[in-house]
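What follows is a set of structures for review.
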Structure I
């Protein structure tokens, strides 16, 4: 089954780094967050990826073009007056990666529509290229199959990150308490599964995925929600990037399911 990753946006909210590269290529622990996302899927046996690129798409292509050399020991031998390259200790992921330039200003739905020919007539997975989590992909897929709908969307209760103040009538404070699951709303965190009928719900490059096809699926009772109760974190800001980096450096990154 193919995994589609949206990686074409401008990443304006983390412009400190996205001015130089696409947001999915911003690094956590020396590897792009895109790599971390792919490693999560690969852990569950899904190794074929289609990356919907756009802004600075050449950076993504060049990184994967050099990945083999970057993960291996290499000897460059010029003694015979030519360039002989000897690769030692080869290490590459078992990935097949297709990078598609889906346009600079194309909206999220339009990007998905543009890779239709690469997906074919089969179930596929779709996620965003800027968030990590310890989502159980096998469980998610089983949930999707059991509901027999066109789409399944993973949801997460991001909750509050501070203590909660309970206020009664006339603004009188009734109590202070710690946050709980009831204090937040369920949000779309990506990690979605779709049947190929989804493409028929997308009009053109101007279609915003979250406002077009997802709403149509809701109207037709064709979208179900899978609630993820583990760890999830997006990387919209430099502060969030630093939080992820700190977790990775500590050796306790919750999304790192794989072994080195």
Structure II
């Protein structure tokens, strides 16, 4: 559900992923990482958010101090307000965008992280309730820092975020848009309205975009045959998957695999 690690206890590893959201906080030195083949450096008093399902690895933490906070969607998102807070201002963006955020006034974040560490260790009465609240306050502080530095306020709709989460958790089923709308107890019309509002795209194109991003991760990080990749994304026909991938990326899955070989970590 929720964990907190001292950055000094992190082992350097190959890219991996999990069904958790990660907040990387650097209080001293710098932390070098790779997230979905992008090299990222987090420096003193900076935070990085990593979305559930993204491949990531720590490349260098020598001399660094800080924390890695992990939490599941189910732990944090108890209400629509929680869902909107998690993704407000693109903090945990579903669209492969990872932002390093500088915090000019880090004291509150450091205090909350320290108390979370203590609560997890001692587990007093209702400690998970207080940790949930403190994570929310940390995200508010990060949002305020973004706004103070000139960032625009972006408040997504909870239904649209549930739509994105549903897609990311059901790639293998490859549900059609109408079935997704039914599962979310809404309509395709409403999903299209929200997709247009938040991305300028149709809901179907949002769905395709997330599928292509997932396909790229699998191709780069998992040693699978084309047939296996297709099946993991709900395609019964590997040739149809190849055509789908090429129509959205301009290259075949094998050509894309060749293009990313030089980016392996």
Structure III
């Protein structure tokens, strides 16, 4: 598998892009503003979108993707998410008020978009002639809306993306059983000075992140994401100070992971 980071910021402005990742050339993991940097042909190659949750910074490019290149495709884009997230998108986004319902365009028999509900712990296998079988498994997450993370497994190695989450135990029980884990991408949206806001908004800050990583029994390379633009360097400094002995890195736009 090859994962390219299209966006990893908690905000926009200048060269900042919100959460979106391109897996190989046909799968998006979340669809924030970074998707807009892809070419028309790259957009047309997207067959699958896996969503962690329904917040705008993770879904904003889906309507434009469908509207821009849906007509070039011979089959619908498949949107994979837990049922609660799909229900939110149906009610609040693809509702003919904020945006057309592309499950009905051009008609219900041959739509540009189809929903594929996923469940925590149940793998989704995607076959690819070049890369072989790729497995994407939803993981538990704890956020203000229903949410998941994802375990991406090539067979040779794995990467875990926690999505937006705060303190919880369920995902670590799963993660600690991954015997080929190479990378973890985990969030820390706020600084320790905003710990109270992190708790209310169900994000992590460096102190909470340290508590979570203490539950990790493996030693993958750890990449931290979702920093608020005004605080990125401060947050990373606090993380390094609070989590000694780990291989810690700041996730960067256009970074590539191969596993």
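Read-outs: derived from the displayed coordinates by stated rules, not from any lab. Keep in mind it's a predicted model, so treat the numbers as computed, not measured. Cβ atoms are built from the backbone, for glycine too; each structure is taken alone.
Structure summary
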{"item": "Answer label among I, II, III for the case where mean projected area of the Cα convex hull in nm², for residues 69-196 alone, calculated from the coordinates, equals 10.6", "result": "III"}
{"item": "Source structure (of I, II, III) for distance in nm of label points 7 Å out along Cα→Cβ at positions 85 and 229, computed value 4.0", "result": "II"}
{"item": "Identity of the structure behind 32, 23, 17 (criterion: semi-axes √(5λ) of the Cα gyration tensor in Å, calculated), options I, II, III", "result": "II"}
